[in-house]
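In what follows, structures are represented as structure tokens.
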Structure I
Amino acid sequence: TISQHDKILDFTDQDISLAFLPLSHVFERSWTFYVLSRGGKNVYLQDTNRIKQAISACKPSTLCVVPRFLEKVYSAIQEQASKGSKLKQTIFSWAINVGTQKFEVSQDRRKNSLWLVLQYRVADKLVFRKLQNALGGQLKFMPCGGAALEANVASFFHAIDIPVLCGYGMTETTATVTCNTITNRVTGSNGQPLSGMEVKLGLDNEILIRGDTVMRGYYNRPADTAASFSKGWLKTGDAGEFDDNGNLYITDRIKELMKTSNGKYIAPQRVEGKVACCPFIEQVAIVADARNYVTALIVPAFEALDSWAKEKGIRYESPLELLRHSHVVEHFEQRLKDLQQELAGFEKIKKFTLLPTAFSIEEGLITPTLKLRRKKIYETYAKEIQAMYTKKMA
């Protein structure tokens, strides 16, 4: 694993890695071992609520992230930009456009020009450096995994010159199987296989993997081991496709696909990824399996919602009272309408319930890497879910 990463990453004994994901997860654990093997420094953060302060204090060269972290940073920046003057909004949009063009040049997908170079210098001074400094100012790259990253979020970070390297892997493969690199970043993809890794597509485009870092089997679980392999290839349970350059795209999580009562298949992470980019939404879990339309359990970002409520003159005495306010419900209805424009009609959330408390690790509703434990969530909020299907559609 160390030699595989040495070939694609520039990490030295002078670099610092901020570890804020749980070490119980193979992604962060494998990465921290890699950092130590290179002589770098690991800074461990126990309280993830202090990540902003930690980044400012240690100015990391890199940090492993999950899509939710990037979505929250992205939505916060977008919200802040929307509050600026018309001139500032225009400058911000122009800078992102320039940065996107410069990124394509860096990937040899577009020709450079003196005019673009000059524009980029101005955009960098006015916008990019400020955003980079907010993330410590020293980031060389950020490995990202654990779930699919929305293409528009990835494109934004590429544009402001904060390289996000999306990859694909599993605990069963000792983390990384494929990964984007500084010189090969294809938005929406998970990059090309590491050296020594074989990846192919099987039945129903299921991703199959073979290599030295793939597990031999599950401990004392021979039946599960046998079911997880096909002629020496690990069956991932994920469906994918390759582009002409060998970059892997995850198209579906086979084990997570939901089938509506109308026979339509829905990839929940796709829908949730679109919605999670909203600065007013902290967490979202959709419901669709064996149902005739999609609904959602939504945990609002209360700090942002509180600020909005004060601006609108909405008074309340408890979070629950705020969430039941008609203006708040209408606000989320409009947000969902805007966020779901790219989705097909059968994928769109038709009804939702705002929850006063977040999905937590302690209650077993999310994993240490912030993935939803859907079965447990559906059991916990069975009444709320049932109510969304017994009330008549508006």
Structure II
Amino acid sequence: AVGQDTVLINAEILKIENESSQDLIETYKRLIASDGYNTTFHNRVVGNRFLRYYAYDKGRFDSITLTLRNADSTFVKQYKRRPLKDSIQVKKDSIKRDSIKLVNEVKPKLTKAERKAKKLERKAKQKYNSKYGFVPTPHMPEVKNYTRNLTFVGRDSTVALIKIKEFQNGNYEGFYDDTFATLDSLQTKNLIIDLRNNFGGRLNEIDYFYSYLTNENYTFINKSEINGRFPILKSVMTNSNPLALKLVAGLMAPGLAVADLISVSKKDGQLYRRFKPAKEQEPKPLNFKGKLYVIINGNSFSASSILSTQLKGSQRAIFVGEETGGAYNGTVAGLFKIYELPNTKVQLRIGLAQVDSQYKTDIDGYGVKPDVEIIPTYQDRLDDIDPELEWILRAIESKN
């Protein structure tokens, strides 16, 4: 199996079959749409999606030949797809072994108190997983992967580091409430927010997060421009959705229409939809008042870029890393319509609302640019070095 082939660790792929990997990358970059003219998103996201693009491009294949290079040599490896019947047999054998194991195991009968304790334990685990945004990895169940993480770094472990991988998983309010209560109790002076490779997510979550990062009343976004009075209905009643869902939406249409009418207004001939973060709000009582640093890169997109704009425009944070993939002046998002082209069956994801902060830059079509630009090298990755984080820690240490 590829996963057991240690020669592949840190090897560079020069060719896939007879095609240069760099030529394939340049081809697939043209498939990527972003918020503007900057190229950092294209350069970054093509790595995340390369396997998906290659499979769509080439179709199913039974074998693949890779030309690779590591520190010592260039070599060729060929891999063959395991026949389906073999995969099915392996699965059957696994199920059989598990069945025999279950038969042989005699589970002790639990008392009422033990059953209650088990139930409470499951609920506590579910609450914890929701708060931190647990992401299951079926092929590696031993890996505990969470969306939201708080750690302490630096020489004396007093610098707080919040790493958010995405803004769309679990009960975010509990995480931010507990996190900033902890920072307040520890009188933390320096906070680093890591938004690298964060493709975005929920608008309400970044609004809630920001309420802990400012000590002033604020309006997180402007009212969003739209081109129809019924954006919710438009997003649901699309040809890519199954008929059953559209029938349910049809039954709910009066209620959805009322929700649209309440949130949609017209000014100077333009329709606007007001999302909750478009209202003026107060900061949280335990808002962080210390020094704030934000790490960004080309994969900081959509919601993470909107949050970055708000922090950059309000001069709340020092930004380190690479220009965000998402545009400074906003993005078309909020609500989406998935439309399927009738002949090719290609699905298009179309944003229905302009989402932007009150802060703008004169040069349109580019992302949030770092105050200190640091782009990791290939050698940094090999040596497990994080140059952006190390720069921030040195800056904090020098001030101390």
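We did not get these values from a lab; they are worked out from the coordinates using the rules stated. Because the structure is a prediction, the values reported are computed rather than measured. Cβ atoms are built from the backbone, for glycine too; each structure is taken alone.
Looking across I, II, the calculation of FRET efficiency 1/(1 + (r/R0)^6) of positions 118 and 278 (r between Cβ atoms, R0 = 35 Å, to 0.05) that yields 0.20 traces back to II.
Given a computed value of 0.50 for FRET efficiency 1/(1 + (r/R0)^6) of positions 262 and 366 (r between Cβ atoms, R0 = 35 Å, to 0.05), which structure among I, II does it belong to? Of the options listed, only II reproduces it.
Taking percent of Cα pairs over 17 Å apart, for residues 198-269 alone as the quantity of interest, name the structure among I, II where it is greatest.
Of structures I, II, the maximum of percent of Cα pairs over 17 Å apart, for residues 198-269 alone occurs in II.
Taking percent of Cα pairs over 28 Å apart from the coordinates of each of I, II, which one would give 61? The read-out comes from structure II.
Taking mean count of other Cβ atoms within 10 Å over residues 214-221 as the criterion, the largest value within structures I, II is that of II. Relative contact order in percent (Cα under 8 Å, 6 or more apart) was computed and gave 12; which structure, I, II, did it come from? Answer by label: I.
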